[in-house]
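Asker: Heads up, there are several structures right after this.
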Structure I
Amino acid sequence: MIASIRTQYNQAFTEEKYQAYIAALKDLYPNSLDFRVAETPIFIDKAFTGKILAACESIVDVIVQPDFIERTNRAIPA
């Protein structure tokens, strides 16, 4: 987390801005917000962003394998 950016964001935060943001999301994606949207985003640097993206790509590489469903069939009990 980049603390200086988070501090700046928190200082500028208002409930009115947050509600406007939520309204804009609901306009763009009606009936899609079945969860609470965080008031404070996570500010991370490029190095950590790269690590997260690499991890996501590794996960995708596994789940797109043709035998993924077969290999994970018993992972969650019926």
Structure II
Amino acid sequence: MNRKIEILAYILIWIGIAVFTIYSVLTGVERHEKMECERWIEMSKHLPDWYWTEWQIEQCKHYGYQIPENQQIRRAD
């Protein structure tokens, strides 16, 4: 009986570690992407030739960041 409890405890510990790891990775990626958007928005205010790529616009809009319409001009090259 004690062996079964020990095995169950190990299983629960590993499940807890897995859940914590997955949660940490997902929230870390989200935080990083938000930080990128904030950095790009700040850079766009100071760099006159700044332009946004499609994926940058999509990423920032996904998190609710507003990109000024005049900066949403995309380069054709």
Structure III
Amino acid sequence: GKDEPLRNFIERFNKEAVQVNTTDDMKKYLLERGLRPRSNFAKAVGIEKPRTLDELLQKAQSYIQYEEVEVADAIRHAR
């Protein structure tokens, strides 16, 4: 979804990807196509393109951690 956290999108993608018989290159392509346009992660992937699905998923994990720290900080500062 439009406001879906990256973690949820990646988890949903991985659940579907294991059920599809296709190459990792195709899965990487489909994952990149499914990213929210103009999101920070989509921009990072566009600037520094991962070569493999594993690289893309590792980059996603780094951004998930960053996103979650940002959310936690925002909650902490809102009090």
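Asker: Among I, II, III, considering only Cα Rg over 2.2 N^0.38 Å, which has the greatest calculated value? All intermediate terms of the calculation are to be shown ahead of the outcome.
Answerer: Working: I: 1.62; II: 1.89; III: 1.18.
With respect to Cα Rg over 2.2 N^0.38 Å, the highest-scoring structure among I, II, III is II.
Asker: Once relative contact order in percent (Cα under 8 Å, 6 or more apart) is calculated for all of I, II, III, which comes out largest?
Answerer: On the way: I: 41; II: 24; III: 34.
Going through I, II, III one by one, relative contact order in percent (Cα under 8 Å, 6 or more apart) is largest in I.
Throughout, read-outs are computed from the coordinates displayed, never taken from laboratory work. The model shown is predicted, which means the values in this text are computed figures rather than measured ones.
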